[in-house]
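**Student:** The next part holds the structures, each set out as structure tokens.
Quick note: the coordinates plus some simple rules give every number you see, no bench work behind them. As the structure is a computational prediction, the values presented were derived from the model and not from experiment. Cβ atoms are built from the backbone, for glycine too; each structure is taken alone.
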Structure P
Amino acid sequence: MRRPADNDIDGPIQRPVLDCLLRFDRCTEARYEAEHGRWRAAHLRHTIIFGVLLYLLHDISTYLLLPDHYWIIVLMTVFVIVPCSLAVAYAMARVSSGLREMLALGAILTATALPVFMLYYSNAPHSTHMNTEVILCIVFANMVMALRFRHALVYSCLVLIWAISAVLMKQGVDPELKVALCFQFTSVCLLTTYSNYLFERRRCRDYRVSLEARMRAETAETSERQFQEMSKTDALTGLPNRRFLDERLAEWFSDGRPAAVMMVDIDHFKLFNDTLGHPAGDECLRLIANAFRSAFSEPDLFCARFGGEEFIVAIRDADELQARRLANAVVRSIEALGIAHPGRSDGVEVVTVSVGVALKSSAEPVSQNEVLSQADEALYQAKRRGRNRFVMRSEVTDPRIAANS
């Protein structure tokens with residue numbers, strides 16, 4: 001009867017893992033991406049577009065600093081930086097999360113490489129002031145774009161190496177200024193990378209706390225659902241028990257739709273237990289229950305264990321003809337199992353069942369207890385008539401048939 005839930009968790013809750021580079025374990029990362037990936041892609045797309053506009057605006061100051069090589073900056077900006085950045089912005093929502101973050105890293109590295117190169121290459125008097133351009137790129141990458149920490153670490157290390165190399169190899173710069181610029185780049189990279197780390201750690205920890213709370217809630221809900229289902233399941237046969245039966249019939253009998261209820265009893269079951277023992281009797285009950293479960297597991301057709309060797313089969317929206325066909329199928333299917341019954345003295349060598357059938361019509365209101373009582377009366381008649389058969393309740397109330405019985 002139970003359908004396993006997709007979020008079933010066996011044992012204790014597995015806490016999401018976060019390593020020193022602020023990377024989640026694979027399952028947690030996939031869950032985070034499913035919940036926040038769209039927002040992350042939108043954030044990167046918007047900041048990249050904003051960065052392109054800022055980059056173009058800053059070309060005005062670059063013209064004042066490097067008038068001798070301004071054409072190089074214009075060509076690189078128009079034909080490399082802007083097209084590549086816009087292409088990356090377009091791709092943000094169309095690629096996987098890993099590729100998305102790598103594209104963002106590649107785009108900002110490309111944008112940073114140009115001012116670093118011009119810092120080294122230009123001989124203009126104010127070319128050392130290109131350090132401001134580089135610093136703005138570092139701040140933008142680590143704090144505005146908020147690269148994932150592992151990518152921010154790679155970015156900062158690469159840019160720091162580029163910038164220090166450009167300063168040290170640049171000709172015509174005072175050694176003291178070179179040292180000052182190197183310290184400047186180092187401090188900015190350390191500051192922004194640490195800020196990025198703090199931001200990313202808060203993001204990851206907040207999500208982990210939220211996820212653990214939801215996982216506990218899901219586990220509690222699943223456990224409660226399992227407990228409720230177990231309380232409505234017969235431990236021996238796995239079929240719905242009397243509690244489930246009462247609840248389902250109460251629901252069915254609260255409306256005007258017709259239904260058929262069948263009381264099913266295993267013939268000579270006490271003799272079966274006396275002859276083969278109670279373990280064999282339990283196995284017989286399980287075999288019959290499995291046959292019922294495979295045949296009667298629809299929303300409007302189910303079987304439940306009533307108690308002992310008795311079962312209830314109920315079907316909704318069934319007329320008398322459908323009830324007869326189903327009852328006959330129940331009798332024949334159990335006989336077809338061929339479960340040996342050496343204790344019988346009536347010449348039948350296999351386990352059989354007797355079935356009493358009662359109908360709930362749509363016209364006359366009737367309680368579920370009345371219908372169960374009527375089905376029990378019909379079952380009694382089936383036993384009197386030789387067992388291994390079904391009897392309709394209407395046959396019991398028919399004086400002609402009652403006289404012949």
Structure Q
Amino acid sequence: MTRVSGRRAIVSSTVIVAAALGIAQVFSYAVSVVAARALGPEQFGVLAALLGILLIGSVLAMGIQAVAARRLVHLSPAQRDGASRDILRDGLVGGIAVAAATIAISPLLMWLLRLDGWIPLLLAALAFVPLTWAGAQYGVAQGREAYSRLAAVYLAVGVGRGIGGVAGALATDSVIGTMLGLTVGTAAGALVGRLVVAPLSRGSRLSVDRFFGETAHATHALLALFVLTNVDVLLARALLSPFEAGEYGVGAVIAKVAFWLPHFVGVVAFPRFADTRRARATVISLVAIAAMGAAVVAVTALLPGLVVGFVGGSAYDDLVPIAWMFAAIGSLFALAQALLLTRLAVDDRRAVIAVWSAAVLLVALAALVMPRTVAGLASSALIAGGCLAVLGVAVAARDVRSEWAAAGSHSSASASGSGQVPGT
């Protein structure tokens with residue numbers, strides 16, 4: 001498989017991945033939009049919390065994806081097929097481990113989320129198996145820069161999950177039915193995804209040394225990010241009334257749209273973050289993500305009633321004055337995610353400290369400082385996201401300047417050396 005090269009190929013790959021992720025996210029958010037109407041505010045608050053757990057638990061899939069892509073970029077063409085096969089196997093094993101861990105801590109989760117039964121949590125645990133396996137599939141296609149196959153896997157998993165969740169919500173009007181449909185649909189998508197990446201994993205399996213060790217570090221960093229980006233929904237269940245928690249869940253959908261909308265930028269740029277293309281890829285990616293975030297916030301601020309009405313319906317009209325806050329929260333978190341990916345691409349393990357600090361700041365503001373209202377909780381998330389984004393941009397700017405200065409010095413030295421007269 002030849003690596004993507006040239007501006008036209010990069011643009012083509014970006015468009016393909018963006019379209020696939022866009023379609024997948026539309027189907028994913030369709031679950032929330034349909035469920036918000038079918039379940040009502042109180043039951044939707046429960047579902048929103050369960051979806052938050054799925055997002056937090058899916059960080060192992062993202063960790064596997066990041067490490068797989070990073071490791072495959074640096075392997076020789078002869079090694080990639082065997083290593084890809086090993087990574088796909090490890091992804092399935094990791095999914096089973098996450099499911100078992102979720103079941104083990106289910107009593108704590110039931111207490112924290114005030115759930116009446118264990119079946120929704122069991123279904124969430126089972127969903128982690130195909131979700132994590134799909135993460136390995138993403139990583140294999142991404143690291144091989146096989147973006148058409150990567151787009152196909154994103155489509156298969158996203159559409160399968162969306163159709164399953166929507167069908168479950170409409171058929172049962174219940175949290176259990178929605179989670180069952182979502183789990184079955186995700187499993188079907190992962191099976192299709194495995195067929196899509198099969199040509200990239202032929203031949204004898206080649207063990208990838210220290211894969212789970214590196215994955216643990218990447219997962220830790222992504223876990224911190226996903227705790228930061230989802231803990232507000234969990235806090236809503238703990239700090240707000242059931243109705244307000246449902247309102248916040250709808251606001252969180254707006255935030256998630258803004259968060260995931262520019263995700264394709266990091267997906268395409270990640271292999272470039274890991275090699276000599278790093279500085280240029282970082283600047284272009286951050287500018288693009290910031291521009292998309294600004295556009296989402298502007299649209300939400302100008303048309304808040306339309307946005308809230310589309311996501312949740314007339315039952316959530318109280319959100320209209322603060323809808324822009326959720327768009328801003330998601331946009332800041334999207335920028336923070338891209339900044340974290342630039343660090344994971346070079347196996348920098350210090351960035352996680354800043355992310356955990358932002359998560360602690362969010363919880364402290366929500367629990368101790370801000371009023372226990374939807375607006376108060378949203379303000380806590382907005383402040384925490386803003387602090388992290390400003391810090392991350394400052395660090396990225398410093399690194400880019402250093403890399404460009406080093407490249408300029410190298411170019412000057414080369415030019416000076418080539419201009420010397422032999423023997424002088």
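**Student:** Assuming -29000 is helix-only ellipticity at 222 nm (-39500 (n - 2.57) for each DSSP H run of 4 or more, over all residues; to 500) as calculated from a single structure, say which of P, Q it is.
**Tutor:** Source structure for this number: Q.
**Student:** Moving on. Between structures P, Q, where is FRET efficiency 1/(1 + (r/R0)^6) of positions 52 and 196 (r between Cβ atoms, R0 = 25 Å, to 0.05) highest?
**Tutor:** The maximum falls on structure P.
**Student:** Quick check: -0.24, -0.54, -0.80 is what I get for log10 I(q)/I(0) by the Debye sum over Cα atoms at q = 0.06, 0.09, 0.11 Å⁻¹, calculated from one of P, Q. Which structure matches?
**Tutor:** Q
**Student:** Of the structures labelled P, Q, which one yields 20 when relative contact order in percent (Cα under 8 Å, 6 or more apart) is computed from its coordinates?
**Tutor:** The read-out comes from structure Q.
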